[in-house]
Structure P
Amino acid sequence: SINNLRADLRSLLEEMGNTIAPVGDATDEGASRWMKAAGIAIDEEYYRKVANAKDIDRKTYTARQHQDYLKPEEVLECEKFRIQDTYGMSVTPELVEQDDSGRLIKKIVALEAILADPGEMITDDDLGREFVTPPSVVVERDKSERDRLAICTDWSNHSTAWLMRHRLGLRAVLMDLMAGVEIKGDEAMIQVLAEFSKRNASHVKGILNLTIPLDESPVWILGQYLSQLGLSTKSRRPLEDGKRVRYYRLNTSDVEFAQKVLEYRQRQREERERKRQESLERDAAYAARMQAQYGIN
């Protein structure tokens, strides 16, 4: 029975030197603090182990992705390579924590998408409406995912998420904030963003997985969108006309980190394109030699 299995597991854990903390309906503040401290210590030890893991190359990393079982140290080495390859930075315990098991880079990729220049406008003659196409970086991301996961139908649909953020007017807001502009929350574009969010709350929930309460302020709503992009705000309250007025701006450290990662990703794309062009030129030269020597294509 389940009770017998539970008793056997408890006995086994105690024989291995573990201490079982009883948890019931009553709150044990001491045990709660102890468990929280233990969790923090375990996380910090993991961050340190990843940062201190041995360096491996891409070939080793790729080969290990197809193995059924990896040793604990190999898992740490792969995680270190992934983080270093993702951000283009030296891996420190702080970066491992910031990465949050790969969640941060997904946010920065979404930031990269909304900051990119939109594609061309397409006119639907039947509906009499114009539609903007996603940036090429978003289109390529969707296409590569479908090529890589050909038999899967549950794709991420980055273009849909981009379009929702674009229709919210988030790009214009971000361009100002990334340039260091401060806001109070009563600006027209912030108000429009909040009103659109509340009016289309069900669509925002379905596409961006954000719940928009109807009674929240425009600044709070903007903060939720920024959080999905790896950004946060800080505020100051100067005295104006005898009253304290709160101004918000992006956290400088978030912006600097995101810009470094975005620049690194751009360099990677340029390098991949350079190699692709070189490969095409080599293939064309080889085909020309075959044609000249043997008269075959």
Structure Q
Amino acid sequence: MLLVESNLQNKRNEDQGEFLDLRHASNMPLKNLGYDISEYSFANLYLFRQTHAYRIVWENNVPIVIGKTRKKSYFHFPIESFSCLSHEVIANRIHQYGTLYPVPEPLLPLFPQDRYKIFHDVDESDYVYTVEKMRSYRGRELQGKRNLVKQFLSNYSPVPKTIDQSNIEDAKLVLRKWQEDVRSMPDETDYDSCKEALEKFEQLGLWGYLYYLDQEPGGFLLLEELHPKMVAVHFAKGLRKFKGLYQYMYSHAAQNMPSHIQYMNFEQDMGNLALRIAKSSYEPDQMIHKYGIQCIDK
């Protein structure tokens, strides 16, 4: 669990830097870092900029993202290789901006445990599956998913369409109906972020599919390439009345994935039990933990 900083730290972060907006996209080469963590995506940062109060500060022409978690702890991460940072720079930034987070697990050897506290929150870990698994749901553990797809295809003749400007209003219609299905207020879901993603999908480098069932738009996926081997599934929305639709959409997307993509990152469950059960039911091949780094007081 991320530790809560002092009120002084909170105030300092809220007063620093620039608000994140679309003009920062060209200055933040996140894909070049090659990390598997879903936060290393400009679209993710932009679409949830209000949720996490993201701001950008600059040090020697390097952008540093500062923000706060859903549990109100402040953090930062630089858009540069962690291996380039001295312990002095790391310590100064932690003091200035809060916890260094999220750090990929392969980079933990850069942070000796006699200098740093290292921790992670399972609520924020990303669920990752191989494209091969999601194509066909092979294996006894995923037999239920295969059966759902089979039943779905016996009841419907889905027509997938690449999302573009000609059908974006149909995708928004799905989103509105999905919001009605979940019976929650928009500010209790990711409705606003998803709506903005649909409106700005080209600017944000997103792509995906819209699925028609009996000529009715029934579901969609919005994805982004995190790096050459992995895509993030940022949004998956489907109408409840179409049983098996989600399982079909994931399988279809995997079957049509560019050949260089090996993994699909379905992001975190945020501690939501229903999401945890749903994502775990696909038997993740990896759980990508996101580590926080703080200095040990001496």
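Using relative contact order in percent (Cα under 8 Å, 6 or more apart) for the comparison, can you identify which of P, Q gives the largest number?
Numbers: P: 12; Q: 27.
Once relative contact order in percent (Cα under 8 Å, 6 or more apart) is worked out for each structure, Q has the highest.
Computing FRET efficiency 1/(1 + (r/R0)^6) of positions 180 and 228 (r between Cβ atoms, R0 = 35 Å, to 0.05) gives 0.35 for which of P, Q? It would help to have the intermediate numbers written out before the result.
Working: P: 0.95; Q: 0.35.
It must be structure Q, since only it matches.
For structures P, Q, calculate distance in nm of label points 7 Å out along Cα→Cβ at positions 92 and 284 and state which one comes out highest.
On the way: P: 4.6; Q: 3.6.
Evaluating distance in nm of label points 7 Å out along Cα→Cβ at positions 92 and 284 on every structure, the highest lands on P.
A value of 65, 39, 35 was derived for Cα extents along the principal axes in Å; which structure in P, Q was it taken from?
The value was obtained from structure Q.
A value of 2.2 was derived for distance in nm of label points 7 Å out along Cα→Cβ at positions 20 and 220; which structure in P, Q was it taken from?
Q
Have a look at P, Q and say which one yields -20500 for helix-only ellipticity at 222 nm (-39500 (n - 2.57) for each DSSP H run of 4 or more, over all residues; to 500), as calculated. Kindly include the intermediate steps, with their values, before the conclusion.
Details: P: -20500; Q: -8500.
Computing helix-only ellipticity at 222 nm (-39500 (n - 2.57) for each DSSP H run of 4 or more, over all residues; to 500) on every structure in P, Q gives -20500 only for P.
Since every read-out is calculated from the coordinates, none of them should be taken as a lab result. All values reported here derive from a predicted model rather than from experimental measurement. Cβ atoms are built from the backbone, for glycine too; each structure is taken alone.
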